[in-house]
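In structure tokens below, several structures.
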Structure I
């Protein structure tokens, strides 16, 4: 099939690469000249495992091309929209790029085409878009919602092995046409109306974010009562009704989807007269996790002015170079505000972080340079490189109190303690001998169970 994909970001470029690899004739439209030059040379402007190979394969076979002009989509049966929908400060979703694209598609349409929305849009957008744009087209245009559920770092694998393919629309012919585009992918195709398909994307991400914030709340409670979140979350996740994914306590979620979609859904709820209090709590808990890391550093080190803190991990999760809404970047800014010296390192995300962070951060060329002369280390991303680090070589180049804050619970706690580090994980027993509860909680706020239930 002849397909146009508008937007060469994470979603659009994965769609274009995978569709061309499956034998479809694909043109990917991108207006950013710098990005376009890279793509035409077969280079992907961000890291996504396996994607560059797919792009090169499509280019060599002549099934994938890149263009900077919207005219390139005029002769295509299917037009996929995958442009950015960033969040505004008030939580609203900025749909300006989509509006501009829809205007051009309608203006240039010369024969019936199917418009497929891959960008994440608020529930109800599609119904409005059909009335606002498609009704003034000179030819019949069909509109379908086809949300993506790709995880950064494993997006190519997720494209070919999805849990489900969701298609929202009321045009059966267009739905069948889009379904043929996914021929060869073994996954159930779930059809519904447009607004319901739009809601599926928001509901899925909000639920996963809820699991993360929930386990972080349990982790905080574990610290208060002297429990350990690792065996707790492992045992809870063994329940088939719950599952073990997204039950890892840590610094909270980040990236381009969860923060934007939770705030976006909360805004949509408010605009429609619904107080989504559960979602508001999820967002608040996630914000608190960043502050918790700084409070802990302050508790152990005292004032942070003049202290050197190493931050290991800048990407919002391992396997990507994406630093959007990364917990580590927010924490670094807080540390700088308190006068701390920050040394930072990440295997992939250094350049993106350098553009996002202010001057004053030392970007180390390697992990050992990052830990040198530090009073404390914060592991903010669970890269395998950090869990397999030679910690015996790390301690001699650090300064007391040799604090290691494991923001992802990815290190061997007992091994680090045996090597002389002061280890503190999220939701794990407090490292000082004889003290099991979180010392950040004032004495007298916790009551023994027998006291609480006695008459």
Structure II
């Protein structure tokens, strides 16, 4: 029997964690590696719209979307129906053995939705890390070069190569080396901290790249158009365009890692569009399939065609259930006007945060439903990770799921599902405001 619709209201009926969650946490501690941490001590039972309900019946306002995954909402109706229909037909054949239409349909959709009107190809994988790693493989195959440039504060994943590409040591890299070689780091545009214009920051980065790497050795420049784990850093206007122009002039593959910022999260299909930049390669994941594991590398045909047959793939890459979900996500975003909804969320959240005029908030930034507040010591401007942690903990205790990020852990990010109501979103922000008054 179908469950009753999940009530879209915040409700705390037990202390947190409730007894059922507490019992499950004991089982987790007994049988799950402690390396897999959790943000909150509650176990989910259902989720829909802007609410997550735990096993004890408590309901939480969701400002995290499973780290930007359930962009169209958890268990969105079109996604549920598409997956149900596909699971009844077949769950797996492996596209490399007996292919199926939905994989091709996803590639066709990506060719339509990603920036640029050039001929494109796609390859599908399982996770953002896997897709980033394959983007590097493809760039190396196309250029015949080895080096990869990434940026300060970057996060690209947890595989060996993508750990090397990720900037932050703890918790992502500590104790896991040695890492893959030929990865070089350049300074990111961070307007609230470096005070540089986009072109100035690009000149600084490119001078370092040319001196320390050399264009002739560089296969790919990989960058998040809006950084994710690094603190939702939005580079100054002109930064991305200058990097892309340099890449074109030097035969370097410009890779936009849109794992967190893509698929409607920022109010356009891809964040890089807002800088009028057309990447050579775009990496998608997270929000692409409504919670099912799927990622993609989409690039210029001549770049993607450089790889020999059999050089790309994987047993589960482009799983038919995930492909069905992705097609339903695309339909939902387009039919329900969710790109516009992301822009409405941006207006609401940024307006509320700016109205606070709290000197402990050093910067408010982001686009669409990918927004952040950076906390600092008002006397020095130094990062205040303790305050961000305390605000998040207060929110959790009051039934609001919110996440921290940033190199110094001093940023609270707001990643609500686009299906959240204004009322729930405003209530969640009320809790953040109350936290700042309380602490």
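Each value in this text was obtained by applying a stated rule to the coordinates, not by laboratory testing. What you see is a predicted model, and the numbers here were worked out from it, not measured in a lab. Cβ atoms are built from the backbone, for glycine too; each structure is taken alone.
Here are the numbers for this structure:
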read-out	value
Relative contact order in percent (Cα under 8 Å, 6 or more apart) - structure with the largest value, from I, II	II
At a computed 25, 59, 16, 0 (P(r) over Cα pairs in 20 Å bins from 0, in percent), which of I, II	II
Among I, II, which structure scores highest (criterion: FRET efficiency 1/(1 + (r/R0)^6) of positions 21 and 93 (r between Cβ atoms, R0 = 35 Å, to 0.05))	I
Among I, II, which structure scores highest (criterion: mean count of other Cβ atoms within 10 Å over residues 5-12)	I
Winner on distance in nm of label points 7 Å out along Cα→Cβ at positions 317 and 429 once structures I, II are ranked, highest first	II
Among I, II, structure where Cα Rg over 2.2 N^0.38 Å, for residues 61-252 alone as derived comes to 1.18	II
